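Please treat every number below as a calculation from the coordinates, not as lab data. Here the structure is a predicted model, which means the values were calculated and not measured. Cβ atoms are built from the backbone, for glycine too; each structure is taken alone.
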Structure P
Amino acid sequence: MINTKHNRRCFIKKAGMALSAAGFYSHTVFRSMTKVHAGIPDKPNFIIIFTDDQGYNDVGCFGAKTIKTPRLDQMASEGLKLTSFYSQPVCGPARAALMTGCYPPRVNRGGWNVSSEEITIAEVLKYAGYSTGCIGKWDISGRKFKPGMVPNDQGFDYYFGTLGANDRGSVTLWRNKEQLRKTDDMASLTGMYTDEAIRFIEQSKNKPFFLYVAHTMPHVKIDASEKFRGQSSGGLYGDVIEEIDWNVGRIIDMLRAQQLDKNTIVLFTSDNGPWLSKGNMGGSALPLRNGKGSSWEGGFRVPCIMWGPGWIPAGIESNELMATLDIMPTFAELARVKVPTDRVIDGCDQSDFITGKTSKSTRDIFYYYIRNNLHAVRQGKWKLALPSRKEFFRYAKDKLQVITPELYDLESNISEKQNVAHKHPDIVNQLLKLAENARQDIGDVGRRGKNTRKGLNNE
């Protein structure tokens, strides 16, 4: 199924209709097949704002009581609020999934390295004529400079940020491939990244652009600038979130000032659930169970808001299933370009869903992998927690072993407190079959899936 001979360099560098033989339409041909939105250009700009360790409950419109997020709440009222949106359980794998549209074990058994042979969302959009910028935390090149795996080698025209995390209270800043300096001023990062983002928008406004803003905050070690420190009712963590909210507002204001708002789609979400073991330095996933590193809902399900006045209807809240996996094919469809067809992509095209042409998501199934271990599967409202779990992340507080399959109705029991497996054996068996399909395709501990990529740690 996978033709590894057609690699990412072919995708970027080969010209003309030779690509159609590998399963691609040229974007010129594809545009002629698609109706253009009336009154606005046919390709929207895209901005992804990706926070780090922000919990499901850490936005006002998602239930936060001690943290005020007026700009995010306004985005939700003017756009689409998604309450069943899924990322991955920890930082690196979350970014791998977002960039490639694939479950992390498919592209790398680990998740903190994405091979130069992968085709990223930035490369897909670059092929469609977009300027591409990455600001902030990268975290998929082993937290260091690796030729072929850093942002400028993975489809981004411009990069400013840190290649790794700030666990030790400091980061090393890079501009493109030039190492700039090391800083322990965590309070400066949110504003600094936003300044860079605004400059990129200003410089790119005359052609379609894709901007990925990956905030370091609120990953511990957290801090807020003087303007925000001590201002929230949620302690320092609340200060950090309120500063992020204000800086999201700066980007929205800039889009409006430049008259780009009607032709830009902004996606706000988090990479994973809150780091609960950090106490009041971490956030909250309530009413979800557990947080970062866990395969319970609090680890994977994150707040998500999509805003775009010319593209996304206002005032919609949906509990339909969607994931970061879906962003690449969705943005590609809106940009009038095809995703690679020489390899398996796990994402679903959600363009009709987010633009209001349908109220139904194209995703019905989601797999919960912890490292390379399949922990659970969801189909529709049903989630099955699988037994005999072998791999865990140290971040997770709830590491209780599942002895027999546990079934949860996520519509009536979002907190996963009531196991109803004994009442629905037919559904249990159906989900067990889906789990086996995933093991055959993607793999599991000690078992390589037939459609995982070769290379890196997937040998």
Structure Q
Amino acid sequence: MKKAIAMLLTIALCLCSFAGCGKTENTQTAPAPTAAAATAAAGAVPAGDMTLNMLSHTYAALTYFADQMVANAPDGVTVVPEMTDYTSWQEKMRLNLSSKSNAYDITYITPSDLGEFASNGWLVPLDDYIQKYWDEYNFGDIPQYLWDAYTYDGHIYGIPSHQWAMDLFYRADLLDEAGIAVPENLDQLVEAAKALNKDGRSGICLTLQATDMLMVTYQSFLTACGGWFWDDNYEPQFSSEASLRAIDYMLQLYQYTPDDCSSYGNNEATVAMCQDLCAMTMMQTTRSAAMNDPAQSQVSGKISFAAAPMDTKGGKSAAIWNTAGYSICASSTNDPETCFVTIANALTEETEAGCVSITMPIRESALTDELFAQYPDYAAAWKAIQNGATIRPAIPEFAEIMDVSMTALSTVITGQADLESTMQAVDADVRDILDEAGYYG
């Protein structure tokens, strides 16, 4: 029986939101940036004082890197960060870039948004700068899979700052009391959630808020069940056997979630776990620090981390991975090379080493056995990445696809619609979107 949760959402407890990302699947050619900012300048040092405006989503890791950008700016450069929630960032950046406004010079970016922004010519290609400064900033220390995530149509448009993946967060004390092992597959996860769903505490909490947070959960389970959003010919697969199996697991677990879990995003799920209102959750490592912080959590010291469960032994983890970084706005009227150096100064080996208490670093020199021993949440995330965690598709149409598909899936999760017929309708709607975009012509 699901437990009602009367939560005082102290959102200041943990400011963070998730946005997904992915490697380019689209072959359409991105138009060249129209602003002079796309042209390399003669040097990275400005002739006079320069103010660079940066717009960013906000959570602990992004605040850290914004501070680094301010503190390590080139001589004569002042960085003015504007931090906001993800939805506001996306809306404001789309409006400014599409209108060729020069209000912002640097933007936070995730690979999913990068696909849309780069395809519209809103970002400056960074290939020449990366090659020029490769040795100076030791860019070879950044794994290729991360460079791939910021690549669209053969060009790199962003520099990664940090990464994360979906972990299983669990109350080790409650599992021990119940004599239950840490779930390693999805059937065991359902059994554990059922057994721990008692004493005024839900067995598990999932992020099911349509549309973005529900997509995080759906993609994770879809990955474990061996499915994907479309086949090699871009035929939608939302009603495939793998997709229906993934959703069935979500429906089984939904029985043991808080009553209002269909409206949960990262903030709500984090607060629920910290306030001892659920025994387990599946969430990205950007939220792990709050769990064992006595100032934020009533169950500090009791939460452990494991790689997200698989569907079958040896299969992929029920996990996505993600990364955030920075790009240069094509409509900026400031020197793009100075913008690049400003970003790079904030993402050095030194600053990456300094972020480990806040977020999982991206440089191989920082991803050590010692780091993973000290931060078991990072170790679990790294294992999930190695176990096949997926990154969100970066095709420009994915935001529309997500809105259509996850709005429909939400009605299934809450019992308002039939599973198979609803997902078949999603397939048809998504095919129309892809057809209009020219994927079949």
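Descriptive notes on the structure:
- A value of -7000 for helix-only ellipticity at 222 nm (-39500 (n - 2.57) for each DSSP H run of 4 or more, over all residues; to 500), calculated from one of P, Q, originates in structure P.
- For the set P, Q, ranking by FRET efficiency 1/(1 + (r/R0)^6) of positions 285 and 421 (r between Cβ atoms, R0 = 25 Å, to 0.05) places P highest.
- When relative contact order in percent (Cα under 8 Å, 6 or more apart) is worked out for each of P, Q, structure Q gives the greatest result.
- If mean count of other Cβ atoms within 10 Å over residues 125-132 is computed and equals 21.6, the structure in P, Q: P
- In terms of distance in nm of label points 7 Å out along Cα→Cβ at positions 77 and 405, the structure with the greatest value among P, Q is P.
- For mean count of other Cβ atoms within 10 Å over residues 381-388 computed as 18.1, the structure of P, Q it came from: P
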